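Once you scroll down, you'll see the structures, which are given as structure tokens.
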Structure P
Amino acid sequence: MTLSVEQLMADGIALQGAGRISEADAVFRLILDIRPEDPEALHALGTGALLAGDAERAVPLLARSLRRQHANAPAFSNLCAALRQLGRLDQAAIAGREAVLIDPDFALAHHNLASVFLDQKDNEGALAPLRRYIDLVPDCTQQRFLLATALMALQRDAEAEMAWRELLQLTPQDGRAHANLGVVLKQQQRYCEAIEAYHRALMLMPGEVAVLNNLGLVLSQTGMRDANASVWLHRAIRLKPDFADAWVNLALLERNRNRVDEAMVLCRQALTVDALHPEANTLLGTCLLLKGKIQAGFAAYEWRKKLREFRAPAQAYPSPAWEGGDPAGRTLLLHDEQGLGDGIQFARYAPLLAGLGARVFVECAAPLRRLFASLPGVAGVLTTGQPLPPHDAHAPLLSLPYLLNEAVEPTFAPYLSAEPALVERWAARLGRDDGVKVGLVWAGNPEFKDDRRRSPGLAALLPLLSVPGVRFVALQKGGGRADLALLTPQSPGLQFTDLGPEITDFADTAAIMANLDLVISSCTAPAHLAGALGRRTWTILPLNADWRWRDHGDRTNWYPSMTLFRQDCAGDWEPVVGRMRAALVRFVAEC
């Protein structure tokens, strides 16, 4: 009895489905003896080669099939998978797109296309096919894991959180999912929830060193559980002595306690394990800066550019990065990279470079543009995103001390100034009374990960407001303004003017400061501004003060007009505010 081609095909598919690949291939070859270019037999033979791990043989068979029968989504999907196995990712992506275009409801094609994008490190491209697969196969787990991981890589933490939670509804015993949920919660500064997620992960994976390390890190970031943090980090190191991340987090723990020497020892231990560890090198750099080791500190601080949280420039620059050397005769574009305060602090190098013979343009955030127009010797100031002027090279402001090979903390005369017309306008707004005018800022940007540590809040500064003879002028912007509700029950005799809603940018703030006798600020941008203007400034610092303030002392070379008031114990502002109040009483008496 002679079997029809159709019956042979059905038998071959059944054999292939049972894993009997070689027997199935024999059947498909028999079909090709009868019909040499039968597209279904070619497709089936190519699929068998792919299942057998022979992608090299699968590709030409699948391609031949598609030349005879183009509208075949499974064949394109299998071709995508085979090309991916061979590392021919661009061609694989083309095949995968054809598959999902022909049949948008073919789930496997979406999976294969997403896998190609992930191999290409194109997490953004992988999102759509992964989401479509999940729509088609809602109870899938692998694709949900891949989606959540891609969202994490894109730092879309809120979406990643939702993806991990949806996966955990299907697989509540997945320790990896609990651990990764902890990571995205930590990134959103939801530390208590992150701790809970890590503990769940450790119940399922007790010896997982990455989770032990992350739990130790997040406990240290709460600021109140440092001892517990140390226990978990040491447990991770006992299990894996060459775990550089855990050594770095122990170093960070010591750094947060202002034990800088101990932190440096631990950083160097991490670097013996992994000399190219970005966090270890960056943290060592900040510790060196805290100790006044400017040259070595800024050199190590260049590693910040490799950190996950490093904010790359908003636009690509057509010029090469400036690598230092004689700037004379060159046109340099300087751009800010971190917070507004960092921009203010390091804008001082723009006039210095101009004085060395460079033509200097400064690109900055919009709130700084009018202020930076006062930088002497600068050819122009532009807002981030504006068309760029012709230039030879570019450099981030925070790299300039390294590029200029600074060996000691530089002392600068005031390098920013307020517009005279604005000074007069704000003078009229404030009135010309003879009282002592003190500007007040109590909180920084809440988006900054350590803002909880560095910002005392208005409640902590309330003792200052009872000093007689002072007219306080609130310069506070942003989320910290909610603290103003604390003033409603205060004495009617309190002299307090809130200018926050009237301030449009830092040029306004500078002009107001020009009319004040003193500025009191937390470690945030207005403190830098007051120092850059040469105004008398008192800056209140947490125990683990930022690297620019050194680890001790009440003066800073960065701003000669500034006095530093340092916290004695993490989280306790009362003693330092008490000292500041006593100093304010003396200051008023001397005015």
Structure Q
Amino acid sequence: MDLQELSKLLKTQLAHLLVSIPDAKDVVLDPDLMKPLDRVAGITFLKEHGVSKIFKLEPNQKSLPGCGKRVYIVRPRLVTMKYIADHINTEIAKGERRSYKIVMVPRKLHVCEMILESEGVMGHITIDEFPLELFPLDSDLLSLELPEFFTSFYLDNDTTWLHTVASSLVNLQRLFGRAPNIYAIGKGAKMVHELMETMFETHKDRKDKTFHIGQIFLVDRDIDYISLLCSPMTYEALLDESFGINCGMIDFDGEVTGDGKGTKMLLTSQDEIYTQIRDCHFSQMFSYMRDTAKKLQELENKKNNLQSVGDMRKFVGNDLRVLKQQQKLLSTHISASEAILKMKGKTDFEDFIKTEHNLLEGIENKENMTYIEDCIQKQFSPILTLRLMCLASLTQEGLSQREYKALKTQFLHSHGFEHLVTMFRLKKLGLLTEQESSQSSMRPAAVKVPAVSAKKSNFRALNRKLGLIPNAEEINLQHPNSLSYVFSGAYTPVPCKLVEQILTRDTLIGLEDVGRMCGGLYADVKIKSQVSSMPGPSNPAMKVILVFFLGGCTFSEITALRLVAKLHGYKIIVATTAITTSSRFIESLVEKVNR
């Protein structure tokens, strides 16, 4: 099963779209689509298919230069339609004659067409869509690159993007065969499953018995917010947190490269050194890189033992090129690791981690609250402070009313009252809530009308059922055997633990209580995965698992699922609406004010 088939299909569809517009044309790209399109096609591909110039869509643009044909490739957002309409109306007023095509990605929405109509430009444009849905970031990783899915669905209760998720999974199965077993964990996951079934029935897809994916797990992000808030401890997750990984690309500054210029690097399994270290716990990184450096040195020393011209030609033609490439990659990863250590050294990292772990274990509550208050008063990063506040609330299943009021008041005084909106959002999602006092529960029903309907945390019950916090002596960071190693043994990501439990049990029996706490656990099972007990040869496709995160996932969770695959002999492909970090997650909920 080659995920690059998806890229080939997308390139074919994009080529067909561009060729349908004859002659030279300019392309105006939504900034959010530049990296995805670069991974799928690239600038050279666009130029080969008649693209003259490429522009980035900017809010302050009123018009653009260029040739007589223009194609806008954009996300279907209302504000984006307004920007495009302003371009067109300005150019019409100037007397410029040009044909316009708006391509919405991944699909066109009627509400966007209404905006264009109200702006009076419908007579000057044609509208199309380009189904850029799931595309591969690596050999085991797919993404929709839709970071707005989380706030749209979980915060605003907007189900628009569910169609895109369902459509992407249906199209994936049309390419690789329909998966016989589907598990849905959470309400949103169940809705996606139902949409998928409707799509299959509507298009009357033939039920091909050949399939390459045996089981699909659909997982709601809101079943586990704690994984999003914990500090990552594996190399790949730390790279994303420290530098930001965008569509598999990372920008290293001059400090990392040592030349003052910086560099861009594609992080995939094609980089052998990166493949070996990306899932390592950070404490084990330098010993591995030291061993790798020794091996490369031994390879370099081979040049001193060359006996003939043929040996020399072979060394220069093969080994030397690989050696130089490996040395450069190793040097970059060592420098990146040192930069991460330096960044952590600038913050109160040890105390922060200690407080985080104490909150998870439910100990030293007074000291934890004192540390959070100190972070607020010293005006540490509001994002880091909110992470700890939310973690405290989730692990205690709500702060006491006194603690909630004190922390909220201090935070607003320290960072600004615009964060009242932030507090509202966090409370609505159940990230930062207060416990209901016994007195308030005794009030008349007419008085008990909450301002925000907050989701309740089930951390303690889930911990008891699934054993999310293992004993410290069980953790082996060098040769991990517990999924919690991604957080130094402090916590096990719930989605990964559930996937492991279902795969090893091959049944949902015994997980009923967990399912209720997660908003529902549903199964559509046509073939038992433990086919080894059945007569005849087992189907290897049943060992291929797709885990889809609705609302985003972290590299820590991806690493934990890779460990599940390794421990139990599966191939696990992770798909997600977007890859996120604790900082990006909190930032998406923070009210932004231009001062």
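Where a number appears in this text, it was derived from the coordinates with a stated rule and is not lab data. As the structure is a computational prediction, the values presented were derived from the model and not from experiment. Cβ atoms are built from the backbone, for glycine too; each structure is taken alone.
Comparing mean count of other Cβ atoms within 10 Å over residues 41-48 across P, Q, which structure shows the greatest value?
Between P, Q, the highest calculated value is found for P.
Taking 21.8 as the value of mean count of other Cβ atoms within 10 Å over residues 105-112 derived from one of the structures shown (P, Q), identify that structure.
Computed on structure P.
One of P, Q was used to compute distance in nm of label points 7 Å out along Cα→Cβ at positions 249 and 281, and the answer was 2.3. Which one was it?
The value was obtained from structure P.
For distance in nm of label points 7 Å out along Cα→Cβ at positions 121 and 561, which of P, Q scores largest?
Biggest value here belongs to P.
Which of P, Q yields 57 for percent of Cα pairs over 31 Å apart, as computed?
Q
If mean projected area of the Cα convex hull in nm², for residues 73-184 alone is computed to be 6.4, which of P, Q is the source?
P
Give the label, chosen from P, Q, of the structure having the highest value of relative contact order in percent (Cα under 8 Å, 6 or more apart).
Comparing P, Q, the top value of relative contact order in percent (Cα under 8 Å, 6 or more apart) belongs to Q.
Which one of P, Q has helix-only ellipticity at 222 nm (-39500 (n - 2.57) for each DSSP H run of 4 or more, over all residues; to 500), as calculated from the coordinates, equal to -14000?
The value was obtained from structure Q.
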